[in-house]
1. To which of 1, 2 does the computed value -20000 (helix-only ellipticity at 222 nm (-39500 (n - 2.57) for each DSSP H run of 4 or more, over all residues; to 500)) belong?
2. Comparing distance in nm of label points 7 Å out along Cα→Cβ at positions 66 and 178 across 1, 2, which is largest?
3. Comparing mean count of other Cβ atoms within 10 Å over residues 58-65 across 1, 2, which is largest?
4. Name the one structure among 1, 2 that mean count of other Cβ atoms within 10 Å over residues 50-57 of 17.8 was derived from.
5. Ranked on distance in nm of label points 7 Å out along Cα→Cβ at positions 90 and 138, which label among 1, 2 comes first with the largest value?
6. Supply the structure label, taken from 1, 2, corresponding to percent of Cα pairs over 28 Å apart with the calculated value 26.
7. Can you tell which of 1, 2 yields 21 when relative contact order in percent (Cα under 8 Å, 6 or more apart) is derived from it?
Structure 1
Amino acid sequence: MTSALTGRPTLFKYHVPFSLEICERIYQIQENCGLYWLHGVPDQFIMMLAWINSLCEVPGAGTDLKLIARIEEDLQQIRFFISQSGDSALRIGRIVVQECWRHVMSIYLYMALCGANANDLRVIRAQRGFMRLVKGIKPGRNPDAFLVSPMIIAGVATSKERDCDILRRRVLILREYATPRTSGNDAWMQVEDVWARTKSEGRAAVWSDLRVACFRVSGK
């Protein structure tokens, strides 16, 4: 997760035996476990993030059309556990968060692995799907506290001022992200740096812009 949210490489090289069969086993047991209940990100996507990260180290993986097609297909088939008990509004919020992550995984696939920029049609399609979900749910601590991480990744692919303003408002209404000189605020300032720098340079963002922004904001 840290690698995906900062653009920095992972501290270790991971061997990730990703498969839909493993994802299905996670689905069968996934209730109040893993990072799902804590951050809203399905564990299946944590595993896929690690897999994509490992593929970024493999020469030619980003141009392997069969591999990319397999990841795209697997991404759409992953199922998530949704509790049927409790408040219906809360249940809808959880579904939105999970589907937002599905779109963000597409953005990460195309930008981090394939090297596409924010103007790539595949990235645009995923970013629009993400924004459609965000706009369709009422702002509030829940679900916005669980949407910040995907908003950071989607933010790299966002360039329209209206969309930028929506993401900015949704994040900065949360105290832990609005307070200067905190880790949360630094994480969001990376996105602001990407927006400002690409706008001043008159170009579309690429994934490496997040790494540059991380260094400029945090010095790391």
Structure 2
Amino acid sequence: MTPVWEIAALSLKVSLWAVACSLPVGIACAWVLARCRFPGKILLDGLVHLPLVTPPVVVGYLLLIVLGRNGWLGRLFHDWFGVTFTFTWKGAAVAAAVMAFPLMVRAIRLGIESVDRRLEEAARTLGATPARSLFTVTLPLAAPGLLTGALLAFARCLGEFGATITFVSNVPGQTRTLPLAIYTLLQTPEGETAAAWLAGVSLALAVVALAASELAARAVRRRLH
């Protein structure tokens, strides 16, 4: 069995990459949902939240169809960039990012909606472009929501299981994160003790992430006020 610290390090690596790669998309999506009106907005909102109500195994299967070696997008990434997602930690990061994306977008959207639109309008009357207004007014004031969204997504990524095992399998050193390692140990004779240790590590990491989310959000709110 892979050492506990290696499994924990892989879980942290997968979760950090998942959050880092999905955060820009999450911010853009949250801003569109919070500030824009257009036909099909309800459909976009539903698509964003679909992973919350869809069985993780189904999400993993869809990822396998699209990003697998024979999937149209997976073949493109492999042929053009030499990137393979199946049976690799990159695929595990993609699965975790997709499952955590709704939580991230929801928290960031609430943060953006809490920003007074009049402040954005005032910035534009002073000559700021919409992009500059977004980066100098909206996002700084919505920082608590951004931090909360990122850390909630990180905590969710740490606990991802169903989509990961369906999409990238359970490969030691590549895709066997903490939840998959716990599952493997529970299927192994006399593996309950090691599984309990890993469960404790997983729980501790999740608690630290959630506590950091709350503390960071409070610190930013105090600075803004």
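1. So the calculation was done on 1.
2. 1
3. Details: 1: 11.5; 2: 19.1.
That would be structure 2.
4. Considering all the candidates, the number was obtained from 1.
5. 2
6. Numbers: 1: 26; 2: 38.
It must be structure 1, since only it matches.
7. Comparing all candidates, it corresponds to 1.
Since every read-out is calculated from the coordinates, none of them should be taken as a lab result. Everything numeric here is computed off the predicted structure, so don't read it as measured data. Cβ atoms are built from the backbone, for glycine too; each structure is taken alone.
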